[in-house]
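Each structure below is given as structure tokens.
Values in this text are rule-based calculations from the coordinates and carry no lab data. The model shown is predicted, which means the values in this text are computed figures rather than measured ones. Cβ atoms are built from the backbone, for glycine too; each structure is taken alone.
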Structure I
Amino acid sequence: MKNTIFLDTGVIILYQSNHEEILKEIQTKMKNKYSFISSELNYIEFFNHLCREKGKINAQIIMENLRKGDIIDFIPVSENISILAGELKCKYNFLSMVDAIIIAEALTRKIFIYTTETHFEDIDNLKVKKINY
């Protein structure tokens, strides 16, 4: 699990739009046998973003290709993650529900989370790489 990185929605958006820094980072990490995961909730957020920008049909095509690809594995939310996410949301009331869930996943797995969000750095024990765009 230590060679796994969690990608937040903002990073997936940058990846899909061919952001140079993200593309290089992901390619380098893949060469070093890293894998990438994200939540089904991030999948929903990304679909919503694409749907508003490119329309439903284009969003469906992009999302289908993303899911079929071998870059990101989208994972469901487990009961244990739900409980920890609730505790995190209680402690850090500034978190959105999706953020609490993905942070719970990264904390449980003890892996880095790549994000465009600045407030993730305020979470105790979270390994964060802030991506600037």
Structure II
Amino acid sequence: MKYIVLLLVFCFSLSVFAQAGVYIRESKNTDGTKMKWTLTLNDDGVFLYHFYRNIEGVGNPEENFYGKGTWKAENNVISLTTNKETDLDDMHTMNFSNSKARYTTKSPRDTSDKVLKTSLRFYESDIFHIKGLELFKE
């Protein structure tokens, strides 16, 4: 019985580590504006978010937005939460509470040559520009 419990705990920890990593999306608009989203999911359940935007034009301003908090995985859903007392400060201003993303990867049973990048797609968030965002694992 001890071995079965140990095996179940081991399998669960492997599934959590599968989602951990760095997820990125970069784009450049036709007007020259560069944007980069980075989400880092650490093995210890902590996440870091960075959004960078370089707007072409007058003054050429660069903008950076940061967020942090904790994450947990249930099946293929990643839930992000931000503690208002400990995670929000002058630098980390984005509150990711109530944000959920779907983890997508190629099934190990799929033996086809089809290429499917591992990704996270946000389907629920109180942050308007996060909903629908898809980030790809490095």
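As an exercise: relative contact order in percent (Cα under 8 Å, 6 or more apart), calculated from one structure in I, II, equals 31. Which structure is it?
On the way: I: 31; II: 18.
Matching structure: I.
Where is distance in nm of label points 7 Å out along Cα→Cβ at positions 41 and 121 largest, in which of I, II? Going through I, II one by one, distance in nm of label points 7 Å out along Cα→Cβ at positions 41 and 121 is largest in I.
Looking at structures I, II, which one was Rg and Dmax of the Cα atoms in Å calculated from, given that it came out as 17.5, 68?
II
Which one of I, II has helix-only ellipticity at 222 nm (-39500 (n - 2.57) for each DSSP H run of 4 or more, over all residues; to 500), as calculated from the coordinates, equal to -4500? Checking each candidate, the match is II. Each of I, II could give distance in nm of label points 7 Å out along Cα→Cβ at positions 33 and 97, but the derived value 2.9 comes from II.
For mean projected area of the Cα convex hull in nm², for residues 57-104 alone, which structure out of I, II has the highest calculated value?
On the way: I: 4.4; II: 5.1.
The maximum falls on structure II.
If you line up I, II by mean count of other Cβ atoms within 10 Å over residues 25-32, the top spot, with the largest value, goes to I.
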